[in-house]
Structure 1
Amino acid sequence: MARPTRATLRHWLTGWGLLLPMAAFAAPSVVPHEVQLLGDEPKPLIIAHRGASGYLPEHTLAAYALAVLQGADYIEADLVMTRDGELVARHDNELSLTTNVAQHPQFADRKRTQVVDGGALTGWFSEDFTLAELKTLRAIERIPDIRPGNARLNGSLEIPTLQQILDLVTNLQQSEQRRIGLYIETKHPTHFQQLNLAMEQPLVRTLHRNGYADRNAPVYIQSFEVENLKTLGRLTQLRLVQLLGRGQPYDQQLRDSGLSYAQMATPAGLKAVAQYAAGVGPEKFYVIPRDATGKLGQPTDFVPNAHAAGLKVHPYTFRAENSFLPSNLRNGVTPATRGNIEAEIRAYLEAGIDGVFIDQPDIALRLREAD
């Protein structure tokens, strides 16, 4: 098919006309892609969190395409495994929050309870479905009370594979005439290893086959686990990012190592992370905590310590709605109303961060262009 123009892409992203065109647009390819290698990356790096998930259901080709049209430098894809070993984009392996699986009576008997990362979870799981079966499902909005506009598209968008995302990026790079990066997260890697569905080799194999093979490729691979990243570091030269949350990485719990995220966030811990990673993705409170009333506080020394260790800092997640903002930056009391996210982003930029994970990439781009 002919390369789509920017106007065509915008038309596809209007209303209900986006399902079949977007599916056709990202038809799988067996030809390695032409990768635009890194030059100097912009600062702050704008990373579209699950695509433009503030405007369209997350982890869909439409959300990724819209993020690119809004100016995102990178699109984030969370990956899980199917029963037949395919990599697909979902925030979690449990499917009921982001797909219409519960509306498919033929899959009713797949609902079950299992332990994932140490906790019992009930639902439908990606590892119980083949790719062909997952392709019969459609995406739904994860937080419809906050984003009712997104929910209007429930049931219209399919679950993309990693290869479809790579094909989409290739097409968009040509139509936009700029480099577009991939920011990939491996979800529940130990869980999938325990099921003989380890994702490290399939992920690296797919990326290398498509031309993403070294540190000059516009790719980051991130994980909340440690050994997963170290394994990836033995398989590829692509840049790795250690995510920092609360508590302890699940793989470290199993190893009884005692290593916690808080320890990893210390100067010594960050130096240790720098032995295998190029950056860190901290939850925002590591950079600027909130006070007892929920207001944005003062920056910590996390960013200078990370930079001293040679690490990039890409905190998560910036979202425009009141529900996610510090109390002093909200606009009224309605959770879905947009507040002063611009002030929040500026505070983090002043703290020295290198990039932002954001659900509304256009907002971050406007701020960057205004500076």
Structure 2
Amino acid sequence: MSTSPLPDLPTTDSSSPSVPLSILDLAPVSDYADHTDALQTTTVLAQHAERWGYRRFWVAEHHAMPAIASSSPAVLIAHLAGATERIRVGSGGVMLPNHAPLVVAEQFGMLAALHPGRIDLGIGRAPGTDQRTALALRRTMDGLSAEHFPQELMDVVGMLSGDPRLLPATPRATELPQIWLLGSSGFSAQLAGMLGMPFSFAHHFSSRNTAAAIELYRERFTPSEYLDHPHVMVAVNAVVADTDERAEYLARPGVISFLRLRTGRPAALMHPDEAAKYVFSPVELDFVADRRQGQLLGGPEAVTKQLTELVAAYQPDEVMATCQIYDRDDRLRSYELLAEVAGLTAGTPVNG
């Protein structure tokens, strides 16, 4: 038994924005709502994403962050898979340094047994949190260094696939999760290529490194039991509205939220009206400009052009969209418009 290889996928035409499209959701918390509301919105979004034709719906691991409710991907994935029927559901990602490999293998082995052919396990090498929280999660500093990551990654794979040298993960699924390596640097790109795994790059917060990382992945790619050719997904910020002006208005709270996170002042999403009053310092304006580089922002016409340019520049096999929008209806509308821009077929998500 091995991790399920990716099936043949449609090639990308650089003259068209048409490309398999997925969603990365962080279960963002707004200042008017609690965590229950945030998780309910994530559930509704997953159900709509399935109807609109998105390929995958991923959630990410974050801890001790007031603006994000997705602290336990495996639990949330189980809920979302039960609330949907066809769309693939997974992690973008599970941060492996926070967990013992057997725990991850057993959680996702169980998810795959419960929902055959629908579970993705995206794995990242950064703790994604401060050392105090990381220590509380793992209860030891052992394994938190990046040098342990390749071995622990292979332990997860081996436990899932029944490597006789390792403890087996139970239950044993007949069709194992698709295992993806996530990254925002050359380290993960090179490792994914050497192991012959699909690679998802965090263009949404590391756009300066995108081209180099993807090139490195493709150069170092070695065919494996998982893949016989490179497979790249690019994660991108996407805020789409009926007009460019509306999109700018909706995007501003997410930009401020990320700015606060990077400066050690995490907070829930503020209302767009309040965000419109925020005065950026010159340094913050540079930060915002850099963060917007190569992302999707605007009305359908502008985003069609931006998506076409993104696909032409990086030739991804898939694109994964993420956003931080304050209101549920605005968030749903953004993803609905993006599905139209990308030419998705409503009601028929690609389950591959």
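No value in this document is a laboratory result; all are computed from the given coordinates. All figures in this text were calculated on a predicted structure; none of them were measured in a lab. Cβ atoms are built from the backbone, for glycine too; each structure is taken alone.
Figure out for me which of the structures 1, 2 the number 23.2 belongs to, where mean count of other Cβ atoms within 10 Å over residues 178-185 was derived from the coordinates. Show your work: numbers first, answer last.
Values: 1: 20.8; 2: 23.2.
Derived from the structure labelled 2.
When distance in nm of label points 7 Å out along Cα→Cβ at positions 114 and 170 is calculated, the result is 1.8; to which of the structures 1, 2 does this value belong? Each step should come with its number before you reach the end.
Details: 1: 3.2; 2: 1.8.
The read-out comes from structure 2.
Looking at FRET efficiency 1/(1 + (r/R0)^6) of positions 82 and 210 (r between Cβ atoms, R0 = 41 Å, to 0.05), point out which structure of 1, 2 has the largest value. It would help to have the intermediate numbers written out before the result.
Values: 1: 1.00; 2: 0.75.
Structure 1 comes out on top.
Who wins on relative contact order in percent (Cα under 8 Å, 6 or more apart) among 1, 2, i.e. which is largest? Write down the numbers at each step before the final one.
Numbers: 1: 18; 2: 25.
The maximum falls on structure 2.
Can you say which of 1, 2 returns -13500 when helix-only ellipticity at 222 nm (-39500 (n - 2.57) for each DSSP H run of 4 or more, over all residues; to 500) is computed?
Values: 1: -8000; 2: -13500.
That value comes from structure 2.
Going by mean count of other Cβ atoms within 10 Å over residues 58-65, which of structures 1, 2 comes out largest?
Values: 1: 27.9; 2: 22.5.
Ranking 1, 2 on mean count of other Cβ atoms within 10 Å over residues 58-65, first place is 1.
Ranked by FRET efficiency 1/(1 + (r/R0)^6) of positions 266 and 298 (r between Cβ atoms, R0 = 25 Å, to 0.05), which of 1, 2 sits at the highest value?
Values: 1: 0.85; 2: 0.35.
Between 1, 2, the highest calculated value is found for 1.
Quick check on the output: 60, 46, 38 is Cα extents along the principal axes in Å, derived from one of 1, 2. Which one produced it? Walk me through the numbers before you get to the answer.
Working: 1: 50, 46, 42; 2: 60, 46, 38.
The correct label is 2.
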